[in-house]
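Some structures to go through are shown next.
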Structure P
Amino acid sequence: MNNLNIFDLNMVLDMLPNAIFLKDENLHFVFVNKAYEVMFGVSRNYILGKSVLEMAHLPEEEREMYQADDMATLDKQEFNHHIFSYRFADGKMHTCLHWSGGFTDENNVRGYLGVIVDITEQSRTIGILRSQLNSMVTKVKLADESSLTDSLTQLQTRKYLDLVLDKYAKVEKRPFCCIMLDVDRFKDINDTFGHLAGDSVLKDVGAAIRQCARSNDIICRYGGDEFVVLLPNCTFKKAVSAAERIRTAVAGRVARPDGKPVSVSLGCSEHDGHGDGLRTLHEADKALYAAKQAGRNHVCVAPV
């Protein structure tokens, strides 16, 4: 291979599938391989010795753009790659990787080397994969959003509550109050009237809670017939009053299929801006249990 002459090298370059060309320091073509001729539908006899400005088959604005880009690359004496769209001999636009750069040989003569790789199919495949990926990301986002909203009551879910608790307690370290409640004797409603009736009660309870809450309160269906309300920047006294409003609203607006009123038991706790938010939730749960033990349809508070 050390004895390879220029004619053998031209033959090798003609066998390559990618377009290869050389220009002199005046940006006149001094070599193009067979792939270049096939890609652009031009012959060597036509192109050699000319600059891109003399390529009559190209639109004038394209000639000027290519010449300016080549001149800048030649002056920098470094190799770079770009993505360009070229019109090939087939009349279609092809997406290509254009790898080129200026160089200076051992005789201190400057030149320009370029390689053009047709990546149209790869680009199309990447586009399809990108579209599929975007579709998957959208589905994941929708699935994640759906996991934050309860499909039955349209309230927030326990997952959302956990996120907000972390935000309030660990990040913002803000004070807030917590109300936890559940429906009294909800199992009896399901057993007597069926789960559809139970679902209807849960939706009505959720609506009653929403009507009593402030716009910035966080209302979640915690699970089953349990609900949680987080009240940011709220005094404990006002939180207890809010719990009483919820208890009264449910008793006055929500009924079983037989017309008997539905009641809820509620527990209240307070977070002072320090410590674990989950502990505040557990304190509200203990207060709720106390309300159940007190005969249901009560509001009880955690020690403050």
Structure Q
Amino acid sequence: MSETLAQSDLILTSDTRWNAYQRPYVRDLAYVLACPNVLTQWLDFALHQNTHEVAIHSASFWQQQFDAYRQRLAELDTTNAYQVLTRYLLKRPSPNRLGFHFEGLLSFWLEDGFARKLHPYETLANNVQLYNGKQTTGELDLILYNHEEKLVEHWELAIKFFMGSAPFAPENWVGINSKDNLQRKMTHMQTKQFRSVWVDTENHGQVKIDKRYGIIKGRFFLPINSTDFAYPDWLAPSFPMHEWCDKYDTSTLAMLDINALRAAHYIEWFSKRSFYDSYDRRQAPLVCFDNETLKTGLYFEGDRPIVIYPKQLDSTQDKF
């Protein structure tokens, strides 16, 4: 375990690397690039199941990709080139779902950046369907050719917004759906998608996967007023970290300025949209008294994100 962080350094409520951009999709794209992988190393929860080795891109790798793409981000943020990004994202299937939005942003960077010679990754295929006979059993997110290392790479993606609780092991980071946690997701990726060796592509024929990367990004939320959290060795210390509050903890809720809270719109799990601030001030005030509680979800207190969430006392008892 690493050294426990001081309270003043514990919660990262903003990051100028992506918040500096004005246009929402550009800010999201900057966030997708600059945000490190949650993991410093892949954790093997599928022992003795004859699975393949899974690699992790370092935080410095993602910082390098962000730096190489900065000029293009500025162009997208200040010129009509923004329309290229918006058209690309909105023509994709289910663009309003967070997972598909994440995949669309990363796919845009891969295609646009490769065309501009800003990185060596050529997209060979995406959303490759897996079959058992005639039955679809899953899909692979991205099949790339790394021209620098001369390797075919399989990148499997996940965008996760998890609430943590002690002892902060991977199974203790859970989603709004408490059955969704980091350990479960990694186990599924390793035993399902990462088992593939040969892939049929539409434009490049059958290719053999040489290397596999798990790409898990998002935001994590610590119990509000945490003072004793220490980053485990597997958790990237620069990963975006915020706070969550038990929706039934009335004493802690009473310390929040309920009138200052604004319920976030779904897309704001990526980045805050300030244009919603004035609009939502016209809505009915939030209520958390007289046996009524705040709805589970993400809120903003100014620019500070906070999740209101029911504490899951038995979330670690799920079987994998």
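Just so it is clear, none of the values below were taken in a lab; they were calculated from the coordinates. These numbers come from a predicted model, not from an experiment. Cβ atoms are built from the backbone, for glycine too; each structure is taken alone.
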Of the structures labelled P, Q, one was used to calculate Cα extents along the principal axes in Å, giving 63, 52, 43. Name it.
Q
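With FRET efficiency 1/(1 + (r/R0)^6) of positions 58 and 178 (r between Cβ atoms, R0 = 41 Å, to 0.05) computed per structure, which member of P, Q shows the largest figure? Walk me through the intermediate numbers first.
On the way: P: 0.05; Q: 0.85.
Result for FRET efficiency 1/(1 + (r/R0)^6) of positions 58 and 178 (r between Cβ atoms, R0 = 41 Å, to 0.05) over P, Q: largest is Q.
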For which of the structures P, Q does the calculation of distance in nm of label points 7 Å out along Cα→Cβ at positions 66 and 218 return 6.1?
P
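The value 22 for relative contact order in percent (Cα under 8 Å, 6 or more apart) was derived from one model only; which of P, Q is it? Don't skip to the end; give the middle numbers.
Details: P: 13; Q: 22.
Value 22 for relative contact order in percent (Cα under 8 Å, 6 or more apart) corresponds to Q out of P, Q.
Ranked on FRET efficiency 1/(1 + (r/R0)^6) of positions 98 and 258 (r between Cβ atoms, R0 = 35 Å, to 0.05), which label among P, Q comes first with the largest value? Before the final figure, lay out the partial values.
Details: P: 0.00; Q: 0.85.
Of structures P, Q, the maximum of FRET efficiency 1/(1 + (r/R0)^6) of positions 98 and 258 (r between Cβ atoms, R0 = 35 Å, to 0.05) occurs in Q.
From P, Q, which structure was helix-only ellipticity at 222 nm (-39500 (n - 2.57) for each DSSP H run of 4 or more, over all residues; to 500) = -8000 calculated on? Could you put the intermediate results ahead of the total?
On the way: P: -14500; Q: -8000.
Working through the options, I get structure Q.
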Given structures P, Q, which gives the highest value for FRET efficiency 1/(1 + (r/R0)^6) of positions 34 and 242 (r between Cβ atoms, R0 = 35 Å, to 0.05)?
Q
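Using distance in nm of label points 7 Å out along Cα→Cβ at positions 114 and 226, single out the structure from P, Q with the greatest value.
On the way: P: 7.0; Q: 3.7.
Comparing P, Q, the top value of distance in nm of label points 7 Å out along Cα→Cβ at positions 114 and 226 belongs to P.
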